Structure 1
């Protein structure tokens, strides 16, 4: 972790952040922990070989913002190659996807999940939600991205979480964490809820990595007057940002590439304090007890294929994990963090609920 003894500028006023159903979101995210504490028994999964026969369906869970390009590619591939109908269900934000998997763990309805991020890995292991599978194409993936040695959770894209800003609305953006606290940025930031949004979760972790457990809450208290609102997920927050509601938003380092590619504008840019950002690895895996195991394996292979990975940059606006995929010019024209910040996944699993609860208290 970086230094915990950072001098903070105190905010001049303490106006409340716009209301969000924060308590409900926190309960949604914490539900698996609560149920686990009740000691509900876990049913054994049927033998994998018994589930590897040919079937004509595949059920996928993912988050609501999974691009249509990727959904259609998966559905077309399975229909053309195997005559399989794909039921791809988008379930809100990342926290909701995880909760759904947990609630169905004794009677799984999905075969594959796409979109959990790397911070969920200890919980995936503790709750025994996914089955191991080593897909074809792993030799093309950077070993630093292969965070699960048991191959239950496989990376399919990655990126960095930081603040984005609108250069038309913000001519003189902050150049440091300290400058971000200045009163001139009052109500200037759209935040994402760490309990339901994956980038929101990782931005909170980013502040803990920078300021330490004994300093991050002080920073958030000082930052609070500059936060316009907190949204449940990325789509809502980024939509408000591009509508001009605030000049800054928590998003991805690669989000401005969308505007360069499809709107031919450099209006939107990123803030990389200390030339760093928080690493986010997005994962896919086969659900424990998947009924259509053979098709689930086929999907995992396809997700790592060069054919699919080439779609990632200009649909997902993340970096592909396949080392042979060339990045489009819209990615090359923008800044990229020199340093990737992250916290230990086991530490996150142990402490996150406390960190989140304390953050909620500050933000009320």
Structure 2
């Protein structure tokens, strides 16, 4: 990778991916971060890299991926050999409140990006075409809900439950169509739930951490029995890079963390670690803040990834267990209060979303 367009690079996973590239001494190329900077796009995620590599190896373009002319100009200006599409509206609760925004970005935006990528690709030399890759980052939620047994495989039929997962399923189908119809060299990865540094605090793990620190109630949907497979974001980013480097064009790879855990167990583990690291001022255990609330509409019971394909074909396995990864994550939020306090000051104080009110 010599010239990499990363869409949604100011978001959670995208910014971690860009950090990973610049942390790799073998990566000597340039990164073009294309981000609309919605509520979850945060320039602070990459301020260090901007200061160090701005205008030499790191470039920022504030653009909506649905804006066809702008995307065309970016391709022509930077001449990428790789596109990594993280750009997406991604929170299920928000998709219940504003489903059309998810369709616009996740479906129309991905379609626009594919359209301009192919127009650019057609004009490349044979040598340039051989090295070009369009990598689309997706989710295990497109597969729907599992019962108490079984795993999502790459061939599992799609059965999305929410506007979010339906819009991501649509974007996946578009990526495959551009490979089969036009020959664009695409790759897709479907990941399980990510956690780690720079995650916007609407998601479960940072929300619970910050609510504990503020002595706020810890909202748990239903009885907290929904199961997710948890993947440390740095492990995810390394898997994506490996798929781009060595994956077979046209293939899909599931990326999972081998960490199936009930939501209530996640919440209690965070509470216990915080009891150890930073006890509450009233000396009460943080678990006393747990509050069970009405479940989310269409809440899938269980997700679980079969990551055998990426392990067997490319040799990838996650480095972090959930126990090691969650400690690193909690420590990061404790050490970076200014980062999340600025978010709270601007637009989000951990209020519940997805009530469709």
Structure 3
């Protein structure tokens, strides 16, 4: 059921989707203090592995130091080059790409080429700033704040559910692409079903009646669960799913599709057969990066044969998911264009209450008083 019964106020002005000052306030008030998904744990699995990227406009590198993950600013103290190139790397020391300054696993300056011409510089000078880093399931999170809640504390009441579905999984798909659209456009698109009949007529087809919606609106996340049991949905697809799940999956729940929005920018899709995570990464007032990861449960029946069956089934499931995202992403630019021409806030239906909850979260983080 829905939590609200009537229309809801749209809490953002249209300028919140393109104004540079608003965007900077989001980076400062939401993303830099919060937990940001930096990479997969498998990308820094061995000692010496590292992964460099950007978090809220700040260059960050995570390194594996003999099994311990550490996160540092990825900016050389010499003349400000990125030390490690973006993406995966490996080495005992981090070595600047331009002049070769080297940093050890604690982030301390360890070697300066032609050091005789830097007589006032000591090895302990210019240490890299450290950030908080945690592994959670198959993911590595980084916070640029010196203090704050742990990842599990941020997950709150969602933590047991998150670990249940994502702690023991196998990666089967990665999908990364960028769009010239504000990051909040795809987030809001992903948490409401009102657009389904128009945008997904051959995939989702139609939205469920209100009594089949299980909406949870929590301080750090919202969740939608489909309450229509599979056995009450006629058709070969539903029957095939039940047979496949019962045959392959240990201790299945037979629950239907569940979608969770972990504030501010992570979408979780999980069930017996497939688990997915999408992170909507802000790159600018009008640009974001979409990173999607698909997983299947590692512990299945029949060992190697079961895993081969999983992989074959994903050849059907993954293209279907990409088709749905393609239907949405084709319309994101039209939303952005409309926002930049609009003179009013807009209005939300009760079916869009997860959008309202997300907007309220952003307003509270930015120190603004929500309209309702």
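Please treat every number below as a calculation from the coordinates, not as lab data. Fair warning: this is a prediction, and the values are worked out from it, not measured in the lab.
Can you spot which of 1, 2, 3 the value -10500 was calculated from, given it is helix-only ellipticity at 222 nm (-39500 (n - 2.57) for each DSSP H run of 4 or more, over all residues; to 500)? Show your work: numbers first, answer last.
Details: 1: -10500; 2: -12500; 3: -7500.
Derived from 1, not from the others.
Work out which structure the value 18 belongs to, where relative contact order in percent (Cα under 8 Å, 6 or more apart) was derived from one of 1, 2, 3. Could the numbers behind the result be given before it?
On the way: 1: 29; 2: 18; 3: 22.
Checking each candidate, the match is 2.
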